[in-house]
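Below: a set of structures, written as C-alpha cells.
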Structure P
Amino acid sequence: MGGFVHKGLSRIPDRALLLFSGLVYLFLYAPIAVLVFFSFNESRSTQVWSGFSLRWYGELLRDRSVLDAFYNSLIVGVTATAISTVIGTLAALALARHTFRGKSLADSVVYAATVMPEIVVGVSLLAFFVAVQFALGLTTIIIAHVAFTISFVTIVVRARLSGMDRSVEEAAMDLGANPVQTFLRVTLPMILPGVMAGALLAFTLSFDDFVITFFVSGVGSSTLPLKIYSMIKFGVSPVINALSTVVLAATLVFILAGGRIFSRGEE
C-alpha cells in the first residue's frame, strides 16, 4: 500500500510539469489559433463569429498590392536561398575538411552570425549601402538575406559532413576520380539531404524576415512581411487574418519539410 502511494506521489511532479507546459503552449499559440479561426469569418468583425466563409481569401487574391509583395518575397527568397546554399555548402566543406590559418576565426564568425540581433545586422547593412551609395531595392534585400542565411546553411551542411564516412571519397579517388568528380558523384549525393534542409531553412528565414528587410528595402520593393505590417497600421481586418494564415501555413510546410529531410540525412 505504501509503495503504491509513493508511486502515485512520484507522478505528481510529472503531471504538474505537463500541465504547466500545456498552459505555456496555450498562451503562445492561442492568439495564432484565434487569428486563423477568424480568417474564415463571414463578417468583417474580428471579434464576433457570424458564419464560415472564404470571402476574405477571395479579397486577398484580388488585392494587387498584396500579390506584388508576395511576388517580391518569392523573388528574394528563391534568389537568396540559391546563392546562400552554394556559398554555405562550399564554406561547410572548407571548414569541415581543411585546416587553414584563421579557421577558428571563421568558425566564430559563422556561429556569431546566427545569434547576432537582427536589428544590428539591419542597421549595419543600411549604413554600408548608404556609404557606398547603393540604391535600396530588391537587390539590397537579396544581399542582406544572403548575408544572414549563409551561416545557417553552413552549420546544417557541416553537421551532415561531420557524420559522413570519408573512406567512400578516398575509395572514389583511388579508383581514378579527380576532386571535382568525387564531389559531384560521391560527396554531394551523400550530403544532399543536409544541403536541401539548409536551403529550406534559408528560404523560410528569408521569406519571413521583417527586421532586416525593413532597413534595407527601398521604394517599390515591399515584401510580404512589410506589407502585412503596413496593413496592420490601419487596423486588423479579416484580409490580414487570411494573409497571415497563408504565410503561417507556407512556413509550417517548409519547416516540416526541412526537418524531415534533415532527419533522413541523419539516419
Structure Q
Amino acid sequence: MMNKEKISIVTITYNSQDTVRKTIESVISQKYRPLEYVLVDGGSSDKTGEIISSYFTEFEARGIEYNFKSEHDKGISDAFNKGINRATGEIIGIINSDDQLEKDALFVVANKLDNNVDVLCGDCLWVDEGRKISYIRKSKLNLTRLKHEMVIMHPTCFVRKQAYEKYGCFDINLKYCMDKDLMARFYRKGAQFKYVPSVISIMSAGGISDINYKKVFDEGVIIAERNGVSHYFAVGYRMYKIFRLTFVRLIRKLKGR
C-alpha cells in the first residue's frame, strides 16, 4: 500500500481573535491524515496567540502535527512564505484566518491531485454576512487571463511543495495581488494546473483586497507588465475595472443591497 502524502495547511494571523476559531475548527474537523497545521502569527496584540495555543492539546489528540510561531513580519506575502518554508508536507494549502475548509475537502484534494499536477484548484463558497448573500465562485482554467485577473480562487489552491521550490514563493513587495502574481508566474514557467468541480473552501467577504480595490488594481498593472502586457493596455484595463466596479456598486446602492 502506498504511503499517503502529507498535507500541510498554512494559516496566517494578525489580531484575528474574532475569526481564527472558525478557521481552526474547520481544519481540525478534517479526517485526512497525515495532516500538519502551520500557524504564522505576525505578533498579534490581542488574544489570537492564546486562542491558537488553547488548541495544542486537541491537535495532539487528533493526530495533527502543528507548528506555531508569533513574530513580526514584512506583510502578508512574507507571512505566507514563512508558512510555506516551515511546512513539511508534500502538498500545501493556505487558508486565511477568516476563511474555512469545506467538510472533507482534504480527501478531495488528495484523491484528485495527480503526481504530474503542481496546482489543484476548485470552487469556493463566498459568503457576505453583512448583505446576507452567498454564492459559489468557480475557478477557471483559462489561465492566459491570469495576467489581467485572478481566475483561480486562491483559497481553493493546493500546491506541491516542490512547485514552490521550483517556481518561487510570494513576492513580498506585493501587498494585495500576491496570489495572482504567484499563479501567473507558475503558469508562465510551465506549472501544471488541474481543476476539480468541488467546493474546497468557504471565503468571507470584506478582506483586504475588497477594501483596498484601487490599490489592488494598481498592483494589477505591475503584474500584467511582468507577464508581457504593454503599459498602456495594462493602465487602460485598470481604468476599465475601476469604472465597472464603481458602476456595480452604484447599482447595488440604488437597489438597497
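The numbers here are math on the coordinates, done by the rules we state, and not lab data. From a predicted model like this one, the values you see are computed outputs, not experimental measurements. Cβ atoms are built from the backbone, for glycine too; each structure is taken alone.
Per-structure values
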quantity	calculated
For -11500 (helix-only ellipticity at 222 nm (-39500 (n - 2.57) for each DSSP H run of 4 or more, over all residues; to 500), calculated) the corresponding structure among P, Q	Q
Which of P, Q yields 1.09 [Rg/Rh (Cα atoms, Kirkwood Rh), calculated]	P
Ranking P, Q by FRET efficiency 1/(1 + (r/R0)^6) of positions 48 and 120 (r between Cβ atoms, R0 = 25 Å, to 0.05), the structure that comes out highest	Q
Structure (P, Q) behind the derived value 30 of relative contact order in percent (Cα under 8 Å, 6 or more apart)	P
Source structure (of P, Q) for distance in nm of label points 7 Å out along Cα→Cβ at positions 16 and 96, computed value 1.0	Q
Top of P, Q by distance in nm of label points 7 Å out along Cα→Cβ at positions 64 and 192, largest first	P
